[in-house]
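Values quoted throughout were computed directly from the atomic coordinates according to the rules given, and no laboratory measurement underlies them. Quick caveat: nothing in here was measured; it's all calculated off a predicted structure.
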Structure 1
Amino acid sequence: MVFDISEKLSDFVSNKAPIDLIFTEYYLNFLVYYGNTFSSIIVFISVIWFTAKMSQDSEIVPMLFSGRPFIRILKPYAISATVLLLLSIFINHYLLPISNKIRLDFEEKYYRANMIVENYHAEFNKEKYVYFSSYNNEDNIVYHFTMEQWSKSNAPLYFVRATMAKNYPGTFRWELTNYYERKIGDTEDKLSVGQKKDTVFTFKIEDLAYRDNRSEIMNDSDLNAFIAREEAKGSPNVAVHKIVLYQRTAMPFAVYVLTLIGVAVSSRKKRGGIGLNIAIGLGFVFIYIFSMKIASVAAINVGFPPLLAVWIPNILFTLVGVYLYKISPK
């Protein structure tokens, strides 16, 4: 929050953001978002700390010498991790989209710069193709707009081009400026040229130009439908939205994986004390975050399957956790 305030304070002041809304709408939901994002890492460091403290105080050795198996020591950890897992899944799938909408709407109004989209290409139902050179949400005008419509047999049906196009907010109505329109018939074509024209398309400006974080405010059903529409029109951002969807389930399971690693690493008494255990734990955290980032970038830029990219860090670190568990003190 301190870093965020220092970065955005001048924008809040210049845009006259109300102080009460800064804390109730923005930073309250800011804490929900980042608290949930880093919850598994916070849990991991907590497990490392208090397990290492128990080990340094020679509390784990008597448990093992009492004849109880190491898996019995893991039982309360597993119960706690399950509670946190279910809580995180609830937040990710139900609470977080609502919270993100409030937070991002506030940013859009009081902080974010104008949204500019350039060189846009899209396909709708393999029949309509839309192109435009640029769009700015401040004036809500699309420049050098072109739309083509083709039949299922790949025959041209309709073509329109306009120097500027403007969508009436919340509707499918568009206003074209300096337009050229061609309706292609079986025997003859119908051409029309004019200065202004009101028309109706099957899409809104929101379907063409939006910020990449739009998927963060959708619930699961809306996000699945949105991904299907983006795939149908050939959007290059499909992988980004799929990663958002899959991470809602994959990230909570990191609590289990990191808890297992944390117990296995810190249950052995070390000469370096608690600090050494925490240092080892932070090393695992950095490697885990790095592997998540590598997998996500591969899914977005190289075509790596998004589902596998989201789950592969959990799979790899589960194997690491099982290995550490096997070599831990028994």
Structure 2
Amino acid sequence: MSAPWQDEHNVVKAWKRCVRSFAHERPPGFVERSVSGPLTRPLLAFNWSFGALLSAFAACVKIPALRDEMMEDLPLLQTVLSTYAALRYPVFKSTPVRWKGDIYFDDNAWIGLAALDIFTADGPDLWMNHAWNIYRFILDQGYDPGSGGVYWRMRPKSSLHVCSAGPTALLGARLSQLGRPVKREPIDRMIAWCWQMRNDRGVFRDHYNLVTRRIDPSVYTYNTGTPLHTVLVMDEIMPGESYGKMAEEVVACVPALLQSGSLPTTPWFNVVLLRALAEARSRRKGDLSPILDSYRRNMAESWKSFESTDMPLVLPSSDGKAGVLLRDAAASVETLAWLHRLEA
């Protein structure tokens, strides 16, 4: 099996092609979808997709040999992020500010996590400020202290999601790890809320609908990734408590996420899980070889197409029928970067 992730120059090559394929100059930003042929009236990227691009940058910039070259693109990313700024709140709308768009708590948590990674790669303090402001905003506006869950969006507040509670808990844990004055209780309550969303296979279901009072049983890889990552970080902050055992319990259930031995065709969801698996591996929490091999196989196959075309790198996706989505392309770059970091 070829191993394109072994050469860090492949990582920056994939990053540059991704940026080039989705960059849109007027207004400055990125488009949501890349297609063959000219784009007519392109849809500017939702902040979910742009947040995925920020995470890809953060994963790449932490490869020492790439740091200086990657940092050249940081001012562009900051400029584009500013176009999503909400007028009344220190967070980001779902679409650039001149468009209508609600505030999604999960999307902001993803941006906050990427901002922390950029900050810890010696990025400017403003990236820490983004992360800190986002966390405090979600606790104030999106956290439900009665249940410990986090709403999906500002309006309507009709559902509590693992994809909101998981990354918010992780954001709080990582801010605490970096010395910010974060209270432990909300993090523990968010973890507990996510834990009661597990199914009989031990993986996490999607959301609780406050109108129907039903749990959506859908299973997505990222919903297992962020609770796992959170307890791993908490175990480092407070070793000797129950967090380490919780992490081992989830790691043992991760193979249940594979479909006939392969990852689901959801690149961005999968890379969120990969971040947690990388953390688990560094802490020697269980045997992760089978699922990591699935990431490697997908990347080896996708790299063949990448080298034979001028399209961005893209892992198998069920969402790309009309073109390559930015979040899938960004997740593919981030996956390549993580595989390199795992092998380094």
Structure 3
Amino acid sequence: MRAAIFNPYLDTLGGGERYTMSFAKVLLEKGYAVDVEWKDKTIKEKLESRFGLNLTGLNFVDNINRGDGYDLCFWVSDGSIPALKSRKNILHFQVPFHDVKGKTLLNKMKLFRVNKIVCNSEFTKKVIDKEFGVESMVLYPPVSVETIKPKRKENIILFVGRFSQLKQAKRHDVLIDAFKKLVKDGLTDWKLVLAGGSDVGTGEYLEELKEKAQGYPIEFLTNVPYKEIVSLYGISKIFWSAVGYGINEEKEPEKMEHFGMAVVEAMAAKAVPVVYNAGGHKEVIKDDVNGFLWNSVKKLLKMTSKLITNKSLINKISIKTRQNSEKFGYTIFKDELSKII
């Protein structure tokens, strides 16, 4: 059996790309010969390093011809509907595209060739179903919770997310300002660590962030291998995210966190999430149970200070974070995907 995969964003090395490679890994394990369309063949090594995945057997080719001649095609949409030609076609939306004229007659005709439309969260599904007039299904991203373990914790607040200005509003600036406020109010012996890729779409943004953080215990880690990210999760006590802050969720859903794989990874390592109450975060975090959701910077600071000063609270919540992360494991993803294919 032969399978073809296309993801136009592969070189951004983000959560959607990890999703795509995990999809490929499942196909390989099920005996498929898998071709991925990408001209720069060095991408394979970058993907393995960034995500800690073994992609042995995966082929990178110049063109999959929209699945022509393949038994199965997995295609990540850029907001358009492709005319797929495989025997079985799975169209994936990792971004809640809207206002793209999804219900045109041409799109409806192309969708006749699509067997399944898969989204990475209920948040994405809601937008996609409305935009294209379809009934998609949710297949949550796989997180390697089995390989992520808590370690001896240090006084670290962590955020993991790309230093890019592409679609999502990662809002590192909000986190930096919030941490600076904590320090000014007397916080000592803690540091904020911001880790993520800087391969695509960074511009002057990263340098501006570093300048904003100057003089404070704030570290920037760029393009680090996945094993180092896992180690960071292990030693961090708290995980922050401000993705989507200040954005109208209804008008610009693409700028929200579409799911939040990094949040789940942090949970697996018993780092307590304190994340912005929007987008996919609301599907992962139940406030005051397995983490905290905030709508204002004031609440972000309040809940963080409470965790820092209340050891029993952080211990209680961290146990739940680990337990709840397991429902997003790779094994569950593989089982659900097997039903689809």
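Taking Rg and Dmax of the Cα atoms in Å, for residues 109-236 alone from the coordinates of each of 1, 2, 3, which one would give 14.2, 46? Derived from 2, not from the others.
Taking Kirkwood radius over Cα pairs in Å as the measure, the highest value among 1, 2, 3 is held by 1.
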